[in-house]
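These are the structures, in structure tokens.
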Structure 1
Amino acid sequence: MKIPIKVLLADDHAIVRNGIISLLEKQQNIEIVAEASNGLEVLRLLQSGVKPDIIITDITMPEMDGIELTASIKLNYPDIKVLILTIIDQEDLIISCFNAGAQGYLLKNVTISEVVFAIEQLYAGHKHICTAIGIKLLNHWQGRFTFSSKNLKSSIQLSKRELEILNLIAEGYTNGEIAEKLFTSKRTIEGNRQNLLDKTGKKNTAALINFVVRNGIID
């Protein structure tokens, strides 16, 4: 049996903590080792000997917020990964979290399956952002960079049409809207989207956006 991923959850709302914990405890590969209502409590828990692999934290909390906590974790506990789970989608705060050392960023409207996927990604040494945040960040840089097959892994070959669809997905268009723009059927776009997932080895659109962000280049 695999050793479970140890998680510490920080959120100032007890009802939110209880809900997330009850869902994560159903996962065989995840163990909740502690919970806290603010950043200072997290640091006290770490100082007392609690050793999580990943800390899931909100941003807005009393005494010490999630960004301050993330910076402290990066400085004093660099092996611990930080996953932000919040309702905040402001670009400046998103960037501040990553600058502070966060490895992942999710909005609280994601499914529990995406939270689990993000935990697994961070534990494996990767970064993760949910689709909505990926689109927001991409829109922020719209006009500054485009995607090109030359900057993707050499083993992945994308056609001109696939790159075109990839850009539209990144801009937040649905399959139906993409089909209208490209004068084709929704079923064709669904097939193209699945091909992109298959070629990049990703399980869902959120992971695909993650891949796109990591491999984007400035033309």
Structure 2
Amino acid sequence: MGLLSALDGRIQTQNKIIRELDVLKNVISQRIFSQELRFQDSNGCDFPAWETKKLKEVCDINPKIKSVPNSFYYIDLESVVNGRLLKEDRILKSEAPSRAQRVLAKNDILFQMVRPYQKNNLFFDKKGEYVASTGYAQIRTKQSSRFIYQYLHNRRFVDKVIERCTGTSYPAISSTDFGNIEIDCPSLSEQIKIGDFLASIDTKIDLENQLLKKIQDQKKHLLANLFI
């Protein structure tokens, strides 16, 4: 039982680390997107002022795509949790639901249009045949995709989306209203710095989550073998 107690302690510590990293990222993100915290270029000079634009002016929302492949990995609204793709089920086109329409390309962004307060959005950085549900907006941009994803995933932007939602049980926003929301855009160079910086925190959180799962699996294995 001493080993079980040790594993419980490690799980508790690991959960605390993840919570603190989540809080850190939220605080830093708020400061960045409110422009309270600014980055500088390689010469230590300030980047140009941010410009306010409509989302549809810097992104292609639900771009026209080639036909859905005969077999693909399907991403529905239950596949993503807080920016992490947790489920990848390969299905046949003939068996796919009618909502399987968003054929993805690397660096696309998926934004949850139904119940957006859940923030189950995704920066898609995979290769292969993936198709997402029309419950997401598919976003493609010539700006920094990582920056746009982080901006859209931030609470400030999500609140703007929620204000424009209709419906009670399943509040949702239309693609037109979504594209008309204004965002603040820095220069491309600053976008890249911001996107890479926040992505590095996400990577750290992912690694800590992987370690947590490993410890939890060790505990499950130990419990399963206690009475053998």
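Taken together, the values in this text are just the output of simple stated rules run on the coordinates, not laboratory data. Since we're looking at a predicted model, the values are computed, not measured. Cβ atoms are built from the backbone, for glycine too; each structure is taken alone.
Looking at mean count of other Cβ atoms within 10 Å over residues 68-75 over structures 1, 2, structure 1 comes out largest. Quick check: 4.3 is what I get for distance in nm of label points 7 Å out along Cα→Cβ at positions 4 and 100, calculated from one of 1, 2. Which structure matches? Answer for the origin of the read-out: 2. When relative contact order in percent (Cα under 8 Å, 6 or more apart) is computed for each of 1, 2, the one that comes out at 15 is 1.
Between structures 1, 2, the calculation of Kirkwood radius over Cα pairs in Å, for residues 84-187 alone yields its largest number for 1.
A value of 34, 18, 16 was computed for semi-axes √(5λ) of the Cα gyration tensor in Å; which of 1, 2 is the source structure? Of the structures listed, the value fits 1. The maximum of FRET efficiency 1/(1 + (r/R0)^6) of positions 52 and 196 (r between Cβ atoms, R0 = 30 Å, to 0.05) over structures 1, 2, that is, the highest value, falls on 2. One of 1, 2 was used to compute distance in nm of label points 7 Å out along Cα→Cβ at positions 12 and 124, and the result was 3.5. Which label is that? Source structure for this number: 1.
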